[in-house]
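Input: structures, listed below.
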Structure P
């Protein structure tokens, strides 16, 4: 019988509670808590995490293992070999189930040593509900729960300015810190909380917007028994992730010292504005995915890993990034090229099976946000359309036919967009140029008529005609 992972069987360091974390999910445990564990081990950060479960679920609690769990970080090393690094995480002290013990949650606000709040309550978590009341135990939304917590802290410490907190949300919305602060203030107004509390929120608390990046594959259900055999103990909260991680925090310069970044070289950046880093991630990482999917899928590939093992598709993605995406972004070129190299290496991770069809969800909208800015900037700068992005757009139009060379493609997108392509079905056989013109003319979708981009209509039409008539692999640009 293997030992159960807990602090009795696996004693290790414990740390004072300085961090409150909204969210018990795999991402935060393999990202924030993993980072905190590294800081605790290698610097004098000395910070323990108390997790708050922000939703009412009856899933097992990490309290069963005294807060302990194992991260297994997996990927390719510099030589291209697949490796995995297990680590018992000691940074988490306990989990509070807010719907079962609301008073215990509020009691945390009375801790004078508390410094940070992290969160990941999904994109839908940073929301406002005017039905929430300050007397609810708890109110429904995360910002309302946070407002109650901060108000309790404000009252307990009589508004002391040095008892404000550093609040670092990790939800995947633009300027998440600013949005969270805005909603906390909205709740304060809705509940008629004091002007002195509102001033304390604004002046004594630091809300930081963030960009987070790490693929966390979570609990390895299919491998759990095998991995536990290798580890030599049972762990119901195993958490797997890739090696790469990036944490960009928009915040004051003093935060670098607060996070001990002067003592340990981590991939954490404290910056004045996250916008260029967001553009880099969206353009390079997300843009590569979106450009790759229709081309590779029509070429018979089904996963990102297969794409990276196909020299033709890998070259297509590399050239698209280096020749058309990177020249349109604002950060230093060498930094962008390094990030692009890391992205391609991440795509080759054998431990991550990323299905192209799962990435294809809402591809037309993704193309608009991830590749259209680069298409337009490139076209304006060089007075011609980018050939790789244009080819991907042609492949996307072919993909939205819903079948290719006798194989059905299951499309998932907004109903009105799918209805348009259904209406245009005859044009795939009869009039490709009109089809392309119609797609590029969707001003309500693109924000403008893309037929006005010099040479784009003709290039996409030519590419689409070739893709529909022959095997796409004969026409993928590669130089």
Structure Q
């Protein structure tokens, strides 16, 4: 749905905007799609360019790349969208960004953004990862390729485009917005609590009916899973070194010494082997699963519905796999995904890793791991159990370096923010299922837990792909009428705001 580029300002009117101002004067949720079609068509090119410009400036927390630049750009996006109050909130790590858009409405909605993205290697991409090039993807449509296109700049840009379109229509927003953005989500949000602790931020969020993270939620067949919670996460490294161990070398030495000198890399591998059982996935740490809350009958029923309306074939092919753990059937795999905590080994680094061989015995070896937590586990509990386990098995010398993490979260399916999602999808005839828990993680517990105690969830039409991988993309124009493109995803956010304003 391409239009002209006649926009004169992010919240100003285009030449075609005046045609629909009168029609939205008394707009209700059922009128949104027709009323905003022309506005979004006229603003399409400018909205896409907003996303491309954002993708061109990556903030990578792991590398401390574009730290201040990323925060400044995030703040400017809010100002250009009409937020009256915008501030950058310093932390011990990357800064947060906070803004309020007070439209004089009766209710407030919290919005969570992240402005950081995953690292990338441009040599692995078919299109430059910072260009945001639009290409034809067979059987999918026109897609925008770039780091952050799906996670999360694409849906976030569509949400900002929704706010700008409402303002361009000459109508006030149906709900006030308090938006909080962080720059460390991809490393486990280690300093996000400092942003929330800012008195002005806390005060604004306490007025909100809930907090929503914009997302691209549709599958290849157009269906959506509405997530009622998320697993927690802990990001950390285990590091073995000759110096801390008191055995092995304190510098890299020739491999001929392996006959008489201990190898820290083998020491680490032996420690890793004690963390899981022989099957390679069941946690073997004492007490690891003692605080797991079982799935309820209602949650199992919801998972069964998801299994019926989604494609196991698509789920497998998109992950490049042929079978699930333990040769589970599809429903059992979904139950495992929602209910089981995990100890995942992301990668190993030790010694020489270049082409060919190099005869060394390394002084240091590092494993990168993540934990996924389910209710009622906590980050602090599991880290204590990990430390006790390493001590008990003779690996107390191995350093545990935690970079971030947080507890799991849950939200009631009858909360206003979820009811509004269901109403929008029902009206749009989008098939959906309620999913008890996102197997991935986002810091929703900072909102659902103390001191805010408000519901939090994700929402959004549209679809992306290659999350955290080369050629990450967002669909701009879909060839499948069941799957929303960029403008349709934007309309979905507009409908949601109007629906929530009336809940």
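What the table shows:
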item: Given 3.9 for distance in nm of label points 7 Å out along Cα→Cβ at positions 242 and 282, calculated: source structure among P, Q; result: Q
item: Mean count of other Cβ atoms within 10 Å over residues 218-225 - structure with the largest value, from P, Q; result: Q
item: Entry that produces 23 once relative contact order in percent (Cα under 8 Å, 6 or more apart) is calculated, selected from P, Q; result: Q
item: For P(r) over Cα pairs in 10 Å bins from 0, in percent, for residues 82-177 alone computed as 13, 33, 29, 20, 4, 0, the structure of P, Q it came from; result: Q
item: Structure with the greatest value (metric distance in nm of label points 7 Å out along Cα→Cβ at positions 298 and 434, set P, Q); result: P
item: Origin of the value -12000, where helix-only ellipticity at 222 nm (-39500 (n - 2.57) for each DSSP H run of 4 or more, over all residues; to 500) was derived from one of P, Q; result: P
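No lab work stands behind these numbers, since they all come straight from the coordinates. Being a predicted model, the structure only gives us computed values, none of them experimental. Cβ atoms are built from the backbone, for glycine too; each structure is taken alone.
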